[in-house]
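Novice: The next part holds the structures, each set out as C-alpha cells.
Please treat every number below as a calculation from the coordinates, not as lab data. This is a predicted model, so every value here is computed, not measured.
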Structure P
Amino acid sequence: MKTVDLFAGCGGLSLGFQNAGYDIAAAFEFWDIAADCYEQNFSHPVYRIDLSDTDKAVSVIEKICPDVIIGGPPCQDFSHAGKRIEAGRASLTKSYAEIIGRIKPKYFVMENVDRAEKSNTFAEAREVFKSAGYGITQMVLDASLCGVPQKRKRFFCIGALNEKDDFAKDFLLERISEHATTLREYFGNSLDFEYYYRHPRNYSRRAIFSIDEPAPTMRGVNRPVPKGYPGHPGDACPLNDDIRALTTLERALIQTFPPNYKWCGNKTDTEQMIGNAVPVKLAEFVASALKQYIENNNKITIDREHFIGWLINTRHFSKRAASDTVSRINRADKIHAMSAVPDSLYLYELQQSDEFNELSVSVRSQIKRAANLYNDYVSSNNLALK
C-alpha cells in the first residue's frame with residue numbers, strides 16, 4: 001500500500017511501517033536536521049514543506065495518491081496533568097486532520113502523546129475525520145507491551161474510510177503482551193552494564209534503573225549523572241562509580257532503531273530527534289495490526305455452492321472439477337490477496353509473486369484459469385467481493 005508520512009521526523013514511524021510491508025512513497029518534514037537524517041536512511045523523497053500551509057501540502061500529496069497517510073503532529077503544546085495549552089504546534093493536529101479530510105486516503109494513522117486523546121484539539125480533529133467519512137479506532141498503547149523495551153505511552157488514532165468505529169480494536173488488543181519487555185530480554189547479553197542513570201524531571205522521581213525492567217520514556221534530553229545526586233528510595237540501586245547515563249546510541253537502540261541507522265546534526269539535535277521519535281517496533285506493531293485488518297477485510301467470500309452450481313450448469317464442469325476450481329481460487333488468494341475481482345491486473349500482480357513462480361507450470365496455469373472463471377462468474381451475476 002502506497003504510504004505517505006507527515007511530520008516524519010527522523011523516520012521511526014516510516015521505518016516501522018516499511019518493516020511491516022508498506023510502500024513508503026514520500027515523507028514530509030520541515031525541520032532541516034530531521035529531514036537530513038531521514039534522507040540518509042530512505043530512498044524516497046522528503047518534502048520540506050510547512051504543513052500548516054495545507055493548500056500547498058494537499059497539492060503535493062494528491063499527486064502521490066496514497067492509500068495510507070501516517071504521521072505524528074508535534075506534541076510539545078499538549079501539557080501534563082490535565083492542563084491544556086493547545087496553541088502553536090498543537091494546531092498542526094488540525095492541519096493533519098484537514099489534509100486527511102481533503103485527500104481522503106483509504107486509511108490513516110495519527111500518533112501523539114497519551115494526553116492528546118483528551119484534548120480539545122483532538123476532539124476537533126476527530127470531528128473532521130468523522131465528517132470526512134472515517135471510522136475511528138483510538139487507543140493508548142504502552143510500548144513496553146508492544147515489543148519495545150521502554151515504558152512509553154502513546155496515543156494512536158487509526159481511520160478507515162466508510163468503516164465503523166473500533167474496526168481495528170480487536171486486531172490491536174490481540175497483539176498486546178501481558179508482559180512488559182525489559183532491556184535484558186530485548187538486548188540479551190550485549191549490554192555491558194546492569195544499572196544506569198536517566199535524569200529525572202525533578203528529584204522527587206527516581207533516576208537509577210535496572211536492565212531487568214523496561215527503560216523509562218526516552219526524552220529529548222540526555223544528561224550525565226550530576227555531582228551531588230541525592231539518590232531516591234525508588235532507585236534500583238545506590239549510586240556508585242559504575243552508574244552512568246545511557247549513550248546516544250544506546251538511547252536510539254532502546255527506541256528500537258537498528259544499530260546501522262544514520263544520525264546527523266550535533267549531539268543536542270540527535271538526542272532531540274531520538275526523544276521525539278516513534279519507537280520503530282511500536283510503529284511496526286500498529287502497522288501490522290492495521291495490515292491484518294485490511295487483509296482480513298479484503299478476503300474474498302465465495303458462495304461455494306452457488307459458484308459450483310454455476311460451473312456445472314454453464315461450463316459443464318463435473319462436481320469434482322468445480323470443487324477443485326474453488327480450491328485453486330483460495331490458493332491464489334493466499335499467495336496474493338484478492339481485494340477485488342481477479343482481473344488482468346490481479347493476474348499480473350499474482351504472476352510477479354515468488355511463491356507463485358515456485359509452482360509448476362501446470363499448477364500456475366490451473367490457478368490462472370480458475371481466477372478467470374471466477375471473474376466471469378462475478379461479472380455474469382453482477383456480484384461484488386465482500
Structure Q
Amino acid sequence: MKKCIIIPDSFKGTLTSMEICKIMKDRVAEHFPSCETIALPIADGGEGTVDSFLYALNAQKVTLQVKNAYNELIEVYYAKIEHRAFIEVAQVVGLPQVEGRKNPLITTTYGVGEMIKHAVEHGCTDIIIGLGGSCTNDGGTGAACALGTVFKNKQGETFLPTGGSLKDIVSIDNSQTQELLKNCSITAMCDVDNPMYGQTGAAYIFAPQKGADEDMVKVLDENLRMLSQIILKELGLDVSNLSGTGAAGAFGAGIVAFFGGKLKSGIETILDVVNFDEVIKGADMIFTGEGMFDRQSLHGKVVIGVASRAKKQNIPVTAIVGSIGEGIGEAYNMGLGSIFSINQKAEDFSVSRHHSKENLEATMDSLLRFYKLLHFTGYGASQTP
C-alpha cells in the first residue's frame with residue numbers, strides 16, 4: 001500500500017474524529033512504514049465540525065465571547081482561512097450545554113448571530129455554518145436579531161423572539177441584516193430534509209430531544225407555522241415546504257429567509273472544502289467510519305458521502321464503525337467495499353464504549369495484517385472459487 005486516506009467521523013460518546021485518525025494513522029505506519037497517509041478528521045455539521053476544519057485546513061482559530069442559549073456569556077471559536085469562516089451552531093447552543101435545563105420555548109440562537117457578525121466584520125465573505133446538535137426552536141430569529149433584523153409585536157415593541165413567542169411577531173424589518181450580508185455567501189450544512197413545521201417538521205421530530213413534552217411540541221409547531229406565514233407576508237418568501245428548513249429548530253428556514261443563504265449537504269460541503277476529489281487521486285485504500293452504521297447512514301452521512309465520491313475514481317473504501325445496524329445492504333452499491341465493527345465482544349454500549357480505543361486499534365491491526373497477506377504474499381490473488 002503506497003497511499004491511503006483516513007477520513008472518519010467521530011464515534012459519538014467515545015472517540016473524536018481526530019483521535020480516530022491518530023489511531024488509524026499509527027497502525028498504518030506500523031504495518032506500511034513507507035505508505036503516504038493523509039488524515040482528514042471530519043464531522044457532518046454537528047459537534048466537532050470546527051475542530052475538523054482547523055485540523056484539515058490548518059485554519060486560524062478565532063476566539064470570542066457570545067451569548068449562549070440562555071443569554072449567558074461564554075467563550076467560543078470559529079475557524080477562519082482567508083475570507084472563509086466555519087461556524088458551529090453546537091458550540092453556542094448545543095444540547096450538552098443545557099443538560100438539566102432544556103426548554104426550547106425560551107432558548108435562543110442569538111449567540112450564533114453574534115459569531116456570524118464577528119466573522120463578517122473581520123473580513124469573511126464566505127460563511128459556512130454547521131447546523132447539527134442545537135437545543136433551540138426559534139427558527140433562527142435570535143441569530144437574525146444579532147445581525148440587525150427587527151421583530152415587532154402587536155404593541156409595536158421590538159423584541160427577541162424565542163420558540164415560545166414566535167406567534168407574537170407581526171412585522172419584520174430585515175434591511176439591516178441584508179445590508180450587513182450583501183457581499184456575503186451563507187451556506188448551512190444540513191443533513192436532514194425535514195420541512196419547517198408539520199408532522200415531519202422541526203418541532204415534532206427534533207423538539208422532544210430538546211426537552212419538549214407532547215403539549216410543548218404542539219405549541220412549538222404552531223408557532224413555526226405562524227413564523228412561516230409572517231415571513232411570507234413581510235419578506236415575500238415561502239419557506240414552509242423547502243427541504244431542510246426544519247434543521248436545527250427551523251434555523252434552516254432562518255438561513256434562507258433572513259440571511260439569503262442556502263442549505264447544502266454537510267458531507268458534500270466538507271468534501272468540497274478539503275478538495276477531497278483531488279486529494280484521493282492515486283490512493284490504494286480509503287478508511288472511513290462513524291459510530292453507528294445503519295440504514296440512516298445511507299442518507300447524507302459521512303461514510304456514504306466518502307464512498308460515493310471514491311467510487312467515481314474506483315478507489316476501495318473500508319468503513320470501520322462502532323456498531324452495524326440493519327438495512328445497510330445497499331451501501332455496497334454506493335461505493336463501500338467492506339464494513340467492520342470494532343466491537344470485540346457481545347456487550348452493551350455502556351460497557352464497550354470504555355474500550356473503544358483498544359478495540360479500534362485491534363480492528364485496524366487485524367485488517368492491515370490481512371491486507372498485507374492478500375497484496376504482498378499474493379495469497380488468494382489468483383484463486384478460483
Structure R
Amino acid sequence: MDKKKGLNTRSVHDGELIDELYEGAVSPIYLSTAYNYTEGDDDKYPRYFNTPNQLALSNKIASLENCEKGLVFGSGIAAIFASMFTFLKSGDHVIFQSSLYGGTINMIVKEFKKFNIDHTLVESLEINDYKKEIKSNTKIIYVETPSNPLLQVIDLKEVSKLAKKNKLLSIIDNTFASPINQNPSDFGIDIVVHSATKYLGGHSDILAGAIASSKTIIDKIVASSINYGGNLSEHTVWLLERSMKTLSIRVNAQNENALRIANFLEKNENVSIVNYPGLKSHPQYELSKKQMRGFGGMLSFTLKYEKKANEFARFLRIIKPAGSLGGVESTVTCPALTSHAKITKQQREKYGISDGLLRFSVGIEDYQDLEDDLIQAFEKI
C-alpha cells in the first residue's frame with residue numbers, strides 16, 4: 001500500500017489485475033470456479049474469497065481505507081454479520097450506537113437472541129456513556145459515523161482508545177462517509193465495514209459489502225466466513241472494481257453539491273431541521289472537521305408538515321424517490337418507509353426518526369437543477 005499516492009490515483013490503479021496476455025488497459029475478468037490445485041498451497045475457490053478478481057478488489061478497498069487487507073461480500077449486511085460473528089460466541093455482549101442503519105438494528109433485534117448474545121444500544125455520543133455499558137463479557141463496540149439517517153458524528157479516536165483500554169474490538173460502518181472522506185483506521189478503529197452497494201458502487205446497480213482491517217483480523221474473518229458463504233459473484237466483483245475507479249471524483253462532486261443543498265434547505269421556511277455535518281449548526285461540526293476530509297453527500301431534513309413528506313417526494317422531478325443511496329443520481333427517501341421500516345414506529349421515534357424525516361442522497365447533477373427541483377416541489381405542498 002502506497003499512502004503517498006493521491007486518492008484519485010489509488011481509486012483508479014490500486015488493486016488492478018494486469019492483463020499479461022493482451023496488455024489491455026483494464027482488469028481482465030476470471031469467471032472460473034475451478035482452478036489447478038497441484039501448484040502452490042492456495043486452493044482458489046469463489047467461496048474462499050481468494051479468486052483473482054476478489055483479491056484485486058480487496059486490495060483496492062484496503063488501499064483506500066489505509067488498511068493492510070480487505071474483503072468483499074455479497075451485501076453490506078453480510079459484511080456486518082461477518083465482522084461481528086467471527087468474534088462472538090454465546091454469552092457475549094456488544095455495545096452499539098443507537099443511531100444505526102435500520103437493517104443493522106433489525107439484525108441485532110431479530111438475530112442476537114437466537115445465539116444468546118446480549119447487546120446494549122447507547123442513546124448518546126458521549127464516550128463515558130459507552131464506558132458505563134462495558135461488562136465482563138463485552139467483546140465489541142460498534143458505531144456508525146456519520147450515522148444513517150440522522151448524520152450524527154461520534155469521536156473515533158475516543159472510541160478506539162476506550163476499546164483498546166478494555167481489550168475490545170472496535171467496528172465502524174463507514175458507508176456514509178466513504179473512504180474518500182474518512183479513514184477510521186487512522187484513528188485506531190480495528191474494523192471498517194461498508195455497504196459497497198452505496199458509494200463504492202456508485203451507480204445504484206451493484207449489491208455488495210466490504211471489510212477492511214489488519215491482516216490478522218481479515219484472515220480470521222475469512223476462516224469463519226467460508227463456512228457461511230456470502231461471497232460476491234465474479235461479474236459483480238469486476239463491475240465494482242470498475243466503478244471504484246471514479247470513486248474519488250464522484251464523492252468530491254457529491255460533497256460540494258450536498259453542502260450547498262444543506263445551506264439552501266436550512267434557510268427554507270418549509271424545513272424545521274437539517275442534519276448535515278458540514279453545517280456550522282450541526283452539533284458535531286468541529287469534530288467532523290477534525291476526522292473527515294469532506295462532509296459527504298448525505299443529509300437529512302424534517303418538513304414542518306410531517307404528513308406531507310411522502311407527497312413532497314412524489315413532486316420531485318429530477319431527484320428520484322428511491323430507497324438506496326450513494327449513486328450518481330440524487331435520491332430522496334422517507335426512512336420510516338424504507339431503511340427503518342422493519343423496526344417499529346415506537347423504536348423509530350425513540351431514535352429520533354420521525355415520519356416527516358427525509359434522507360437526501362445528493363448526486364453529481366448540476367447544483368442549480370437540484371435546487372430548482374426542490375423549489376418546485378416545495379411550492380406544491
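Novice: Could you tell me which structure in P, Q, R was used to calculate P(r) over Cα pairs in 10 Å bins from 0, in percent, for residues 169-352 alone as 8, 30, 37, 20, 5, 0? Before the final figure, lay out each step's value.
Specialist: Values: P: 8, 23, 22, 14, 12, 10, 8, 3, 1; Q: 9, 27, 27, 23, 12, 2; R: 8, 30, 37, 20, 5, 0.
The read-out was computed on structure R.
Novice: When you work out mean projected area of the Cα convex hull in nm² for each of the structures P, Q, R, which one comes out largest?
Specialist: When mean projected area of the Cα convex hull in nm² is calculated for P, Q, R, structure P comes out on top.
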